[in-house]
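Next up: the structures, one after another.
Read-outs: derived from the displayed coordinates by stated rules, not from any lab. As the structure is a computational prediction, the values presented were derived from the model and not from experiment. Cβ atoms are built from the backbone, for glycine too; each structure is taken alone.
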Structure 1
């Protein structure tokens, strides 16, 4: 069994998925920065927390996590400290499993029983 590099794994992924993941992560990071800017303006409408968390859930966890750290935004909220990294790990695991057929088959059989 040969080890695949990160670049090899990305090249094996369907191109629409790669584009989607890049877009959702850029959007996540940008919205965390935008919400931080909004938070400093009195009376400005904010981005709902559920939207920021859903971005991580939909695959933008890396961008959201970077946005949290870069803009120091939502870093004291337990929900964000737990859920953003959790969704990031879940997405990474799903992508890894989709690239490793034996592991994917094992988990599919385990969950089916």
Structure 2
């Protein structure tokens, strides 16, 4: 029983050591001043740091912007369980007024 847990602890320890080694290069590179980075670029020693650092994706750098738009009249039409001709006429009328006035769709739909 103890042999199995010892192997697990060894594997976990090796994984933590590997993670620490990978993070060392990233932390060291990010803590260098601009002057030190420029000096290392002229020496050519910066390449070993840049090759071993963990690079951040756009979502972690704050460079990602996503806008989601929703077609509310189409959503109401899709989710409606009893589609009658009266409902379709009301939906068409409220959709037209919603697009013309720019008012909230549900306010227009309920007010009809």
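Quick notes on this structure:
- Winner on relative contact order in percent (Cα under 8 Å, 6 or more apart) once structures 1, 2 are ranked, highest first: 1
- Distance in nm of label points 7 Å out along Cα→Cβ at positions 7 and 31 from the coordinates reads 3.8; which among 1, 2: 2
- Among 1, 2, structure where Cα extents along the principal axes in Å, for residues 39-94 alone as derived comes to 78, 19, 10: 2
- Read-out distance in nm of label points 7 Å out along Cα→Cβ at positions 55 and 79, computed value 1.6, structure in 1, 2: 1
- Answer label among 1, 2 for the case where volume of the Cα convex hull per residue in Å³, calculated from the coordinates, equals 263: 2
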